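J.: For reference, the structures are reproduced in the following blocks.
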Structure 1
Amino acid sequence: MTIRVLRATALSVAAALALTACGDSSEPDAGSAGRTPAEDAAFPRTVEHAMGSTEIPEQPERVVVLDTGELDAALSLGVTPVGAVTTDVSGEFLSYLADDAEGIEVVGTIAEPNLEEIAALEPDLILSNQVRHEAIYDQLSQMAPTVFAADLGDTWKENFLLDAEALGREDQAEELLAEYEQQADELGEVIGDPASTTVSPLRFVQGAIRVYQPESFVGTVLADIGLDQVELPTDRTPTFAELGLEEITRADADVILYSSYGPVSDSGEADVVAGPLWPMLTAVAEGRAYAVEDDVFYTGIGPMAAQLQLDALEGFLAG
């Protein structure tokens, strides 16, 4: 069974669970939000999270999400939020989520959520994380039950399960994570000896070069496959090390996965790729430096993005 076939199986889990929850293939008596009786019975519930505990009185129907990971998580579980934020470099939702996110209201950016627009949507659940929005938690929690993860990036699996708990869809989340982990194992077996291949995930951001580390979202996916990563000292955050243009050779590896945050003309990518040091990198010299979609590998976080990373890496490494 190929990785892509396994991914298709994973994406069908949510639909299958809706049919099997009642023990037969008939349509459940589910009300306006497509809820099953089992889901209704699971509420009210109290969810413990980074900011304390939050009581959710009934199955959420009007969900607002304030980061890319929460949007990915909700859509993966078959929940279409009524509102969501975008990144600072685009007024659109991430490319890989765009189709599923059609019709969702934009309520500001990750850096500046619009509280008035959020309140106007009359949410019954707000999802985000402490790193991004701790300062406005009290305001949000006055609008609706609000659940925050403590961190983001390498904690994406824990965050996904937390979001699923708040949404009443834990079984679906556990199934999707199990399918993802099986696919990562399968890809590692296809590669043969993944630990012998070093990978540098590079991102060009406003003239700087970020080398993403094991404590990042993409780092967890590479680790789940069994690949090795270039590890560098980090100053401000464990997620990535930041290099100047003249330091690019410190990121040398067997494989490079590179992208730009925002336009290539503004990120500094063009100067590096056209510069004298780029051809000296092992991955470049051996034709194993791959341009990847920034939305999938670096901006996006969550099970959908992880699945797409596996698909891309299968094409790069298992051919």
Structure 2
Amino acid sequence: MNSLKDLRVQISLSVPPNHLKLGIPPRELDRAMLSTCMAIVRAGATVVYGGDLRPDGFTFKIFRHLARAYANTGSVPFIHAVNYVSLSNMSFDVLFAALKERRGTCQTFLCVEGTMKAASLDDDYIVVSDREASIELEAASFPSWVAGLEHLEPPQKEITRARATIAGYIDATVAIGGKMGLLANQADGYLGGMPGILEESFLTLELGKPFIPLAAYGGATRDLAIKLELLGTESWIPRDAQVDNYNVALETAQSYRDRIPTDIAPMLAKLADDDRTEIVARETVKIIRSWLDGKQVRLEG
């Protein structure tokens, strides 16, 4: 029940452009994501997600699902991290409303200046705090505070820094779907040199932390599983033209193959080709625990 007690597990996901080619309708993608989140939380961990605040986006799907399930337990199983780029495009009212809705069921952190700053409400103020200090922001002072934050340019550098900060904060990453940079699909575009799922996965593996690719649902996660030799090349799904840097980034995945422990790789390979929602959710928890237990044994050895 508490095999992942006190751990933070990042969910890295976006709608894959090729899920229908795999016979995965949108509702099944949602089911996989929500079932995996619930299994992680039931195992004692907290779900960490770095998405935006769109009402129809995955952030609110995860939050509302977990909030309903845990509203009366006193538990706060969901952490939402907002990076500087998203914050700079956000009004005080939007952030205030989000904090108000999720009070008591979700923790919000602003991933800015290479740190995680907690954001909460106090009457009509947004309180932003870290280990060193806290500040009360109102509607009038919020824009100037955001503008004064140290940040990197161009925006993709700041996004990379935020992802690296989160990678240091979490204990494991689970990837589902992912954009692929299909030129004919405007919604499949991404900012920077690679899709977020690839970058977040690489950052997790660089730190020696568990990475679980749920590759049966398609997207960049499936391509990554193939490059990591968890799926065979016959699992490659044909696609139309993509942005050049997608495949450049994907080729670097092979250098992370040896970051996967030899005893964990067969478990990941079996899971990578499984789209049975309940089994995927259960096995994800088991593999994270096995990876961490084996890491401890290897360190002691």
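J.: Upon calculation of P(r) over Cα pairs in 10 Å bins from 0, in percent from the atomic coordinates, which of the structures 1, 2 produces 6, 26, 32, 23, 11, 3, 0?
T.: 1
J.: Still on this structure, please answer the following. Given a computed value of 70 for percent of Cα pairs over 16 Å apart, for residues 139-266 alone, which structure among 1, 2 does it belong to?
T.: Derived from the structure labelled 1.
J.: Now for a different question. Identify which of structures 1, 2 gives the largest calculated value of distance in nm of label points 7 Å out along Cα→Cβ at positions 147 and 171.
T.: Largest one: structure 2.
J.: Still on this structure: Here helix-only ellipticity at 222 nm (-39500 (n - 2.57) for each DSSP H run of 4 or more, over all residues; to 500) has been calculated and equals -13000, so which of 1, 2 was it run on?
T.: Structure 2 accounts for this read-out.
J.: Now for a separate question. If you rank structures 1, 2 by relative contact order in percent (Cα under 8 Å, 6 or more apart), which sits at the top with the largest value?
T.: The structure with the largest value is 2.
Throughout, read-outs are computed from the coordinates displayed, never taken from laboratory work. From a predicted model like this one, the values you see are computed outputs, not experimental measurements. Cβ atoms are built from the backbone, for glycine too; each structure is taken alone.
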